[in-house]
Structure 1
């Protein structure tokens with residue numbers, strides 16, 4: 001593999017593009033919105049500047065990495081002469097199914113189609129394509145340039161050769177790939193999201209406040225970030241979407257989203273991306289929101 005297309009220039013997409021370009025791959029970064037592409041390149045540049053300041057890469061290497069990334073607003077143009085697609089669009093089933101149906105029609109038969117979904121069935125996505133054996137999950141962690149883990153999720157029809165190829169590719173990106181099977185939430189979010197949901201319930205039921213809950217988990221469980229701050233970081237809308245996938249997929253009430261989470265997302269409080277979640281975010285720094293906002297009515 002030499003050339004990769006990344007669908008979506010948001011937080012995950014620009015991070016994935018950054019990593020592929022850093023390790024020598026040509027990257028076609030595709031997004032329908034030119035403003036999203038421009039913002040994505042700005043983010044990549046800032047992250048590269050951070051790597052230069054830490055002497056991870058040189059200024060010359062920074063220029064070479066940026067030179068390997070080409071942006072496209074037309075999917076058909078961006079899908080030419082590639083070997084792999086990594087889709088990193090919004091965590092929405094209907095959107096992903098549409099994208100993969102289009103990808104299977106607009107790419108050469110040899111192209112592997114990977115998705116960065118954090119919870120949606122790989123088998124379901126693969127079923128709308130003309131090559132289910134070449135569809136696989138490649139779930140990077142945020143922030144992509146920093147986090148080592150990549151969950152490699154094989155669908156019901158994913159071939160051994162494709163799985164092995166993506167495992168090897170992940171290692172070339174200096175990542176640690178872990179192969180898992182296709183069940184709701186895979187491993188990472190099947191374990192993480194119920195913990196976040198329980199932290200929200202703990203707040204909702206008045207057991208403790210936001211900072212108290214996060215402090216207990218940071219100092220008592222050695223978590224680098226408390227679950228409520230992490231939820232803000234992930235995006236409360238994303239947390240809600242994943243919990244719904246778990247709840248629908250297993251039919252188990254333990255995965256039912258906390259009403260507080262549902263209300264916050266409905267009110268547009270999505271965490272860092274909206275400027276307010278369990279914390280108020282200004283220029284990347286957080287302030288505590290009045291605790292009464294979170295109490296049971």
Structure 2
């Protein structure tokens with residue numbers, strides 16, 4: 001019997017439109033009713049994850065920023081954090097500015113950006129369907145470097161770097177990897193998201209990476225939380241699709257990859273289910289967890 005289930009969001013629980021299917025909601029509800037501690041485990045910030053956790057009825061704990069923080073939702077407090085320092089954030093910003101590449105800064109409470117592009121545009125589109133109290137806080141700033149320099153130390157989760165040109169993206173990736181005491185997510189494939197506006201659909205494709213503090217990893221956060229809850233490694237199940245899910249899929253008692261995962265994620269998984277547009281999470285829960 002699995003007592004703990006970590007579920008990734010984008011590309012896993014969420015479909016290409018950023019929504020949770022009714023099948024996935026029902027499967028999670030059934031898992032919770034059967035005593036499974038279901039925890040959404042995402043690169044997103046707490047507010048976005050919390051809204052989705054409450055929507056699916058799995059809101060005791062949240063793992064956010066790829067494992068940078070664990071949030072106890074019932075007590076309304078952070079019980080674990082590995083924030084990236086202001087000095088490192090400034091170093092990353094300067095590198096991005098020098099290379100004219102798009103980036104955004106994720107703090108505990110907001111996304112700081114110059115413009116609505118790539119992943120931030122997707123979050124902006126999500127906001128159009130939400131009430132004000134559930135929207136992701138997007139802070140558009142003309143001069144991010146100056147803005148961060150003049151502010152007090154904040155809780156920085158990560159920096160996301162995006163570009164649709166692979167040559168430009170790979171060049172900046174190599175430069176960022178030379179910065180000490182940070183971890184750079186090595187994503188080998190393009191992100192694909194669909195923005196729907198009425199009857200029109202816009203397919204967004206871009207390369208991206210996420211830069212966090214050293215040793216920030218979803219699995220490290222899962223280990224901390226499960227030890228706190230007295231849950232053994234063999235009792236942990238994980239579901240994901242991307243490189244930031246790789247370690248938790250490899251090390252859990254059972255690791256499940258989505259059908260839309262990259263080949264290198266499927267190779268380390270115990271099982272592969274259907275894709276995120278076909279309620280793969282529900283299939284995983286019904287077939288392997290319960």
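Starting from the value 3.8: which structure in 1, 2 was distance in nm of label points 7 Å out along Cα→Cβ at positions 38 and 214 calculated from? Attributed to the structure labelled 2. A value of 2.8 for distance in nm of label points 7 Å out along Cα→Cβ at positions 30 and 174, calculated from one of 1, 2, originates in structure 1.
Consider the structures 1, 2: one of them gives -9000 for helix-only ellipticity at 222 nm (-39500 (n - 2.57) for each DSSP H run of 4 or more, over all residues; to 500) as calculated from the coordinates. Say which. It was calculated from structure 2. Out of 1, 2, which has the highest value for mean count of other Cβ atoms within 10 Å over residues 46-53? Biggest value here belongs to 2. Looking at structures 1, 2, which one was relative contact order in percent (Cα under 8 Å, 6 or more apart) calculated from, given that it came out as 23? Computed on structure 2.
Here, each number is a calculation from the coordinates, and none is a lab measurement. In this text the structure is predicted, and so the values were computed from the model without any measurement. Cβ atoms are built from the backbone, for glycine too; each structure is taken alone.
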